[in-house]
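Below you'll find the structures, each written out as structure tokens.
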Structure 1
Amino acid sequence: MSSVSRQIAAALLQHLEEFPAVAILGPRQVGKTTLALDLVQQQMRDAAPLYLDLESPADLARLSDPEAFFAANADRLLVLDEVQRVPGLFMVLRGCIDRLRRAGAPAGRFLLLGSASIDLLAQSSESLAGRLAYVELAPFIVTELSLDEAATPGSLWLRGGFPQSYLARSDAASLRWRQQFITTYLERDIPQLGPRIPAQALRRLWTMLAYEQAQMLNAARLAASMAVSGQTIARYLDLLCDLLLVRRLQPWARQSSKRLVKAPKVYVRDSGLVHALLGLETADALLSHPVVGGSWEGWIIENLLACVPAGTEASYYRTAVGAEIDLVLELPGGGLWALEIKRSSAPSVSKGFHIACDDIQPTRRLVVSSANARFPMAGVIEHLPLLDLMQELRAA
């Protein structure tokens, strides 16, 4: 288990001591089940934890009477995988948790795994409020690599962080895995979740978003390109965000003396999926493609947001005249960090970054790039390597 996975496991164990139920959220194939089973093996209980895969007909049949099943296994940790497949389960879980509480039972009775927040978050917010803690498991990030790999993480950027993609025997094999992953999501997983959206239409939107990685959302232009309504684009985009495949980075929403851009920036969250959607197999193909800058920015942001303290608010800042901060982090302790993201190993800071920082007055002004050294830059700006910045965020 990697250091990051150990940290997540430690957080899960702590949550299980404090909450009746804990949910691990993340896209399919990201390693939720592996992490949960490793965690289950560590649990010291009178009765062994019980794992149910709700995509398995046999395991699903065991929940034909969930109240009776939960009552019969009241002394065990129940691990329920792909829990969003059984929407009616949440109300039963609520009643069971409340009965256990009244009986004075200890916390940590349910570990829920969900590959999509689309139903899990909506239903649990209604049914399990105050009874459920969340942990999001992201694909591999730089802090999970060996020191040698972390020093030159180009393969992780190219292939993305899904374990089977990153660990594939070659770039070609990795690309094939990601292409099959995309097809499976579109043709099997999404229809099983309920939304009746044509796979071809969703693939086209997903690909268009990859071409426009790190750009501000122009829903009207996307709608015109796809010959659908703006409401349809919004519905498709909501689905991809709920599936934890796309991120909308909202604009800075605090008071400002400037006229601010109000559209969110949109990112396909895994860089490897960006490259698969665009057919980019090798590093040379990526470096010569117009998406290279947006892909790098999105990859850096996903690595950083996987390390921020709970309660951190992330946004970007841009004025109508172009002053911009790529990533603004409002930390729960009160810190306000402004980050400029550069791919060059000899980064320079734009005038627009200085102007934007003067407007919002961050507590730290940072540049992160492909350079592997810390050094001061003009003014009070600090350059930090990605790995150093991730470690500082974990300690913040």
Structure 2
Amino acid sequence: MGRATAGRPEPSVEAETPSRRSEMAGYDVAIIGAGVHGASAALHLAERGAEVAVLERGGPASGPTGQSSAVVRGYYVNEFLAGLTRESADLFRGFADWTHGGDAGFVTTGALFLHAPGDGERMRATVRRLNALGTRTELLAADQIAADFPAFDPAGIGWAAWEPGAGYADPVGTTVGMLARARALGARLLQDTLVTGIEPLADSVRLRTASGEQVTAGRVHLAAGPWTSALLRMLGVTLPLRAERHIIATYGWGEAEHVPYIWASMPDGVYVKPELRDQFLVGTLWEEPEADPDDYSGELWPDEHLRIADALVRRMPGLAGAAAYSGYAALYDVAPDWQPVVGAVADRVTMVAGTAGHGFKWAPALGARIADLLTGGPADPGLAPFRPGRFGEGDLLTGGYGDAKIMG
């Protein structure tokens, strides 16, 4: 799960602009996008000694990454994504050591996932796999939920999963920390650098930028979120990716009792994350209309706020005493099956996209797999189902629970 959040600090990574370098050629890898996925790939590549340039149209984490709720939970139906999150959780917990001083702001809260009665069989299999992976998860029946979590209205709830090690991180701090370490290892960060052309050459790829500069690299990796489709068109490639506008609301606890853990309700399509000491965030699990990533409203409209509030209070009536603060809308890049798209998309060009608001949590570990692809290492066979070609082959993935496809 991942939604927009407010009040994030501006990134503080000092970065180059194209005008600061007269020679822009000779990189092993050029990464387009300095969100969490681009930052992770850059760090893993730099750790392997690759010459890396990261090109970003704005600043680090200035797109959907910086607006993410940054929930870190291993509760996934898909075993590969669950495994990535398990590895990433270790990286979040050891982030300062991994990045030599970065601060991901990881906080362990635990997370509760409420389900309809009909989800029990699939949940049982999922919980069994998660525990085998090392992600401690407990399956709770309706009577246990009522006893241990009495604040919830039990109507329509038959099961829950409790993941005590889940929590959340700071998306900006995570991204900036990885980029800072990558730069310390020699990577270049070129911000305010809009890519306007991608030209495959015989043994490299040339990128043209809006400023007229050119960057040449042996390989290119697209990590541009909702702007990926526009970059693919430069290569003559079309994939069924779309940008969606997703809404979020923030509340003060007010007269409501503070709830210290993350929770999500599949039947209601909402999730809640405690944030800071005096407020909490509410996001949705619903599919939303398509949006233009360069022209969409970032404002939460009053009727949208009411829609969230109704679902929230229906499931936890005690939150009626909470004080509404503000709201936002952010972008998801979404594939038809709501599963990520990872792999080669053209000669010397790879991509990660379609992360649909839940890619933050597995980005630190996924970057190592991306680095394998870009340095000629053996590809993780677990990536194969997420290949870009699956759409043309009619081999879409299944995941999640009903409309809550974000549960992977």
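Since every read-out is calculated from the coordinates, none of them should be taken as a lab result. Bear in mind that the values here come from a model prediction, so they are computed numbers and not experimental data. Cβ atoms are built from the backbone, for glycine too; each structure is taken alone.
Between 1, 2, which one scores greatest on distance in nm of label points 7 Å out along Cα→Cβ at positions 109 and 197?
Details: 1: 3.6; 2: 4.7.
Comparing 1, 2 by distance in nm of label points 7 Å out along Cα→Cβ at positions 109 and 197, the maximum is at 2.
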Output 0.45 (FRET efficiency 1/(1 + (r/R0)^6) of positions 141 and 341 (r between Cβ atoms, R0 = 35 Å, to 0.05), calculated) maps, among 1, 2, to structure 2
Of the structures labelled 1, 2, which one yields 14.2 when mean count of other Cβ atoms within 10 Å over residues 301-308 is computed from its coordinates?
2
Re Cα extents along the principal axes in Å: value 65, 40, 39 computed from one entry in 1, 2; matching entry is structure 2
Out of 1, 2, choose the structure whose coordinates give mean count of other Cβ atoms within 10 Å over residues 61-68 equal to 12.6 when calculated.
1
Read-out Rg and Dmax of the Cα atoms in Å, for residues 157-372 alone, computed value 20.3, 65, structure in 1, 2:
2
Computing relative contact order in percent (Cα under 8 Å, 6 or more apart) for each of 1, 2, the value 24 comes from structure 2
-13000 is what came out when helix-only ellipticity at 222 nm (-39500 (n - 2.57) for each DSSP H run of 4 or more, over all residues; to 500) was calculated for one structure; which of 1, 2 is it?
1
